[in-house]
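Trainee: Before anything else, here is the set of structures, which you'll find just below.
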Structure I
Amino acid sequence: MKLSIILPIYNVAKYLDFALNSIYKQNIPPNDFEIIAVNDGSTDDSHIILKKWETLHNNLKVFNQKNQGVSIARNFGLEKSKGDYILFMDPDDALVPYSLIELIEISENENADILSGEFIQKDDMKFENETVMNYIQKNNNVYIKINGTIYLLNDFDSHYPTIWRYLFKREFLINHKLKFENYIKFAEDCLFIVTALLKAKIILKTNVIFYIYRLRNNSAVTSINIEKIKDLGYVIKKLEQLRDNTKERTVNRKLNNCIYEQFSLFIWYSCHHNNIFLKRKEILKIFKKAPYYTTNFKQRIIATIFNISPPIYLRIKRFLSSKRYF
């Protein structure tokens, strides 16, 4: 089997038909791929929709579990997978029709540990009204073969790390015991991707757009709470451990920038979300100091000011912000 698509499902009944339909428009023979849908305790009609599709397609495998979070759902899906390559897809997004088959073939031919593709982003209100399912590639397909370190230094976007733009070789994940951190429900992608890149020998970078990301107002990225802020703090600590175990100077600098990007998320959420700002005393126990070891001069200035007095910095930053509060 060539491909396993892992779908963690939680209350996405509104989007699920669209996502599954896009998968079955990939022109991949049914025996060459499987969909592993992990229903993570959904309370809407997601399970009904999954059952409907399961009766139509033998390669759709549905598993039900109590709600434990996206990381555990993905890990479970990985354990059940049989495909040579793994795609961690979000069930509210979609795939560009007929785009995956070529990516799988080139990954197999080059024995790639990871393939990195491109994506387009559509607003929730326009997602299904526009002809996203008729998207046509406008660029000539280009593939570049590099190692994980080079990709991390030159191509990895620490500001916007997304797991679904990558195909992972299953054997690579298993051999290096790569899994998502259990019970981490926010910023889990960044930690997983960085860890994988540091271990990858062969990465294929392509300009092929194969993924369509749906920007939702109530997604995990746009909705925030204190538990997610704690997850962010945990991810930063794990990234610091990776940095401390890295001897190569350029990689060390890149990891420092990754750490600062995650810290910047904490600052933004703290200043733009009332529920987080009101609990700033609690979260400042997690974020006691800003990461100072960064190559960016502006970031060092911000870190210095924050470290003098974190509470005062947050108040000033919130006051100066011109964006609305949530």
Structure II
Amino acid sequence: MEGLFRGVLFVLLVVLPGCGNGVPPEPEPTPEETVLVAVGDTAPGFELTTLTGETFNLEEHRGKVVLVNFFATWCPPCREELPFLEKDVWKRFHRDSLSVIVVGREENDEIIRPFVDKHGYTVPFAADPEMAAYSRYATRFIPRNFVIGPDGTVLYQSQGYTPREFGEMVKVIEDAVAALDSPTDGQSPPAPACSSAEHRQFDFWIGEWTVTTPDGEVAGHNTIESIMGGCALRESWTGAKGNHGTSLNIYSPRDGTWRQTWIDEQGTLLEIRGGIKNGSMVMEGGMTGRDGKPVQHRIVWTPNDDGSVSQRWSVSTDGAETWKIIFSGSYTRFIVI
């Protein structure tokens, strides 16, 4: 009997290892629970050496707006965010008003430098191999961004990367820089030429994209970038077969429409116009087909909740009575590893 009891006890211990102490495992902390600095707090000071050998001391940048970005070279959302940080923040704002430092958490110069050289980044990078700086701001999770005001107060903080949150951060930087650069005579500076909400309606298309057809085949790659101080978008298309095309997209306040002019290496010229309808960008326009007859074109771009973009291109040869879809594509962000 005693042997039977011991056998049953042994089986219970082997089969039910998680029930030993009756204490459930602790849940993983959320990104919000691991941040140590909140909006309104004074940003903790730190000093790091950049890849170019310069000393970055946060306290020495008082009087300017500062963006501190924590990243790692292996981190996919970090890599996705950095091209926009370089283009839409670092290259956009004047150095007298804004300082930026990208901090490599638990990485050294030997790891970061080849990554920076490969991608051609010009924004300052600094290694933080022992997390001397990072540990003052958070305990886990990257990427993280902290926007710090001229007085050292944290104006914005975020974890992870989404186009929406990045846009919110850029708006905070815009406002902080504008307040810093505003005249002291009580007069408000003029608003930037293309700062209206209408000018931002097509920003969901900005990015580096892989475009696939409904059956999953790669149709090509498309790069959409903001140019002319945010007044226009430039498209650079490379098809899967090596064909190229480009377009210029701009909002016209005079008639409240968006306009696109497309050209390609075959000599095609397509001019369309339109605007936002039910959350999608819809543009239409006509051109003469190869048979000499008029063809109406309609292109619809729709932003999706997961950050992708759907595009549907239709044509009509009967005066817009009926339409035929000639291209349907899905845009997903292209990441260079």
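Trainee: Which of the displayed structures (I, II) returns the greatest value of mean count of other Cβ atoms within 10 Å over residues 37-44 on calculation?
Mentor: Comparing I, II by mean count of other Cβ atoms within 10 Å over residues 37-44, the maximum is at I.
Trainee: For helix-only ellipticity at 222 nm (-39500 (n - 2.57) for each DSSP H run of 4 or more, over all residues; to 500), the calculated result is -5500, so let me know which of I, II that is.
Mentor: Working through the options, I get structure II.
Trainee: By the measure mean count of other Cβ atoms within 10 Å over residues 69-76, tell me the structure among I, II with the highest figure.
Mentor: With respect to mean count of other Cβ atoms within 10 Å over residues 69-76, the highest-scoring structure among I, II is I.
Trainee: Quick check: 12 is what I get for relative contact order in percent (Cα under 8 Å, 6 or more apart), calculated from one of I, II. Which structure matches?
Mentor: Only structure II yields this read-out.
Trainee: Separate question: With Kirkwood radius over Cα pairs in Å computed per structure, which member of I, II shows the largest figure?
Mentor: Once Kirkwood radius over Cα pairs in Å is worked out for each structure, II has the highest.
Trainee: Can I ask one more? Upon calculation of Rg and Dmax of the Cα atoms in Å, for residues 29-140 alone from the atomic coordinates, which of the structures I, II produces 13.7, 39?
Mentor: This figure was derived from II.
Read-outs: derived from the displayed coordinates by stated rules, not from any lab. As the structure is a computational prediction, the values presented were derived from the model and not from experiment. Cβ atoms are built from the backbone, for glycine too; each structure is taken alone.
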